[in-house]
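Student: Listed after this line are the structures, all set down as structure tokens.
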Structure P
Amino acid sequence: MPPSLNDDQLSALREIDTPTICNAIERFNVRGRVEGFLGMDIRCLLPELGSMVGYAVTATVDSTTPGAQQDDGAWRAWVEAIAAAPKPVVLVFEDVGPQPRKSAHFGEMMATLSKRLGVVGLVTNGGVRDILEVKRLGLHYFAAGVVPSHGSPRLLEINLPVTLDGVRIEPGDLLHGDINGVTTIPLAIAAQVIEAAHQVRRDEAELLAFFNGPEFSLEGYFKRRFSH
């Protein structure tokens, strides 16, 4: 799937926080208000990196099956999928192993290779490690947590739909994430979301100015709140 956004539009999205993106998406009525974003089990581990924007390359993964070995064909398919994908890439790993709380799918080596291939971040319901080294690389981590050991990591199915925290993510989906979490952005409205997000900010700035200003009153608030 070709990217729907140009470099300037992607840069504009990176300047916007994820809650504002979610508020903007709501204005298009394309999905329910508790759909399309990941919940509290997948956390931003490197919030200082700011906002992440990219197109999904997906995989199912497992690092906790004893003695399991990586299939070379799956590994090659994964690398080729990243190389062929629109950039920037966000990797999305669905952990299907028996002990996801002890899993680790990414560390310094994987992050370095992935960044060279055009990856800007990883989103997974499993674990990661080498967080300080990956922070220096500037690659975003959204995961269940951090562990010290890697187990027996392997890639299974590549570039098929995966499900994280009840959210279906398909190859090529546009993702946006920051300290608040991760959301998908429907590609059909992605370009329009930018201006909608700017309007959200203008609307919120006006209301905040009223809250903090000398003309604030309950009567004035109720008039604004219930006028439409």
Structure Q
Amino acid sequence: MILIFIIIACLSISLCVWIALLLLCCKKEILSKILLFLVSFSAGALMGSAFLHLLPEAALEIKTEKIYLITLVAFVFFFFMEKLLYWRHCHKENCQIHTFGYMNLFGDGLHNFIDGLIIAAAFLVNVKLGITTTFAIALHEIPQEISDFGVLLYAGFKKKQALLLNFIVALIVVAGGIIGYFISLNLENIISFLLPFAAGGFIYIAASDLMPEIKKETNLRKSIISFLMFMLGIALMFVMK
């Protein structure tokens, strides 16, 4: 039964591609507002999920010192992965732009696979943790999919190609979820280590990718609303605790 929950949760993450496509149909001004508030809410939800759900659950299973270390290792790992896969720049005039598109697909696929592992680990602890973790990941995935779609178009892919490739890569989260489920059943205590690892990843994404985007907003009214959306994301995770 848990495996079914994991597959459904992972498929819901994959469907974020189509939600992102619907948002792209909005006017540019409306889309920019939606993305600002969605990113703010997502940052709060990721922070809330890390500190209010994942880390407390991990604290029940392993020593505090190990939790700190694993969370730090995860933070560094996500930084390294982003540095390696997303910040690759070509310094030659004749460099093919398609290369960056394929690197983006590879990086996104790896990220989705890790998301699947995290979702599986969360559901194996309890269903409520699995739902809150899936929700936090989904909120981050929507703006991420919009960004990935834009990168693929910039890399020279046609719209249909970009959409199809994005969806195929998004399905990798399902593979991650299924593999994570069977790994967790056969390797003792692996879940206890995956929880703080997931928390470290969530903290990195919120602090390094999402919150800097919020800080770029100079309009006072929008800044206040985005801060409130950030706090709303945290509050929602608190209520779901």
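Student: Starting from the value 15.9: which structure in P, Q was Kirkwood radius over Cα pairs in Å, for residues 61-172 alone calculated from? Show your work: numbers first, answer last.
Tutor: On the way: P: 14.0; Q: 15.9.
That value comes from structure Q.
Student: Here mean count of other Cβ atoms within 10 Å over residues 5-12 has been calculated and equals 14.1, so which of P, Q was it run on?
Tutor: Only structure P yields this read-out.
Student: Let me ask something else about it. P, Q: which one has relative contact order in percent (Cα under 8 Å, 6 or more apart), as calculated, at 45?
Tutor: Structure of origin is Q.
Student: Suppose you compute helix-only ellipticity at 222 nm (-39500 (n - 2.57) for each DSSP H run of 4 or more, over all residues; to 500) for every structure in P, Q: which one lands on -10000?
Tutor: P
Student: Looking just at mean count of other Cβ atoms within 10 Å over residues 109-116, which of the labels P, Q belongs to the structure with the highest value? Mind showing how you got there, number by number?
Tutor: Details: P: 16.6; Q: 22.6.
Structure Q gives the largest value of mean count of other Cβ atoms within 10 Å over residues 109-116 among P, Q.
Student: Match the computed value 0.97 of Rg/Rh (Cα atoms, Kirkwood Rh) to one of the structures P, Q, and report its label.
Tutor: Answer by label: Q.
Student: Here's something else I'd like to know. Between P, Q, which one scores greatest on FRET efficiency 1/(1 + (r/R0)^6) of positions 69 and 189 (r between Cβ atoms, R0 = 30 Å, to 0.05)?
Tutor: Comparing P, Q by FRET efficiency 1/(1 + (r/R0)^6) of positions 69 and 189 (r between Cβ atoms, R0 = 30 Å, to 0.05), the maximum is at Q.
Student: Turning to a different aspect of this structure: When mean count of other Cβ atoms within 10 Å over residues 21-28 is calculated, the result is 19.2; to which of the structures P, Q does this value belong?
Tutor: Working through the options, I get structure P.
Every number in this text was worked out from the coordinates using simple rules, so none of it is lab data. This structure is a prediction, so every number in the text was calculated from the model and none was measured. Cβ atoms are built from the backbone, for glycine too; each structure is taken alone.
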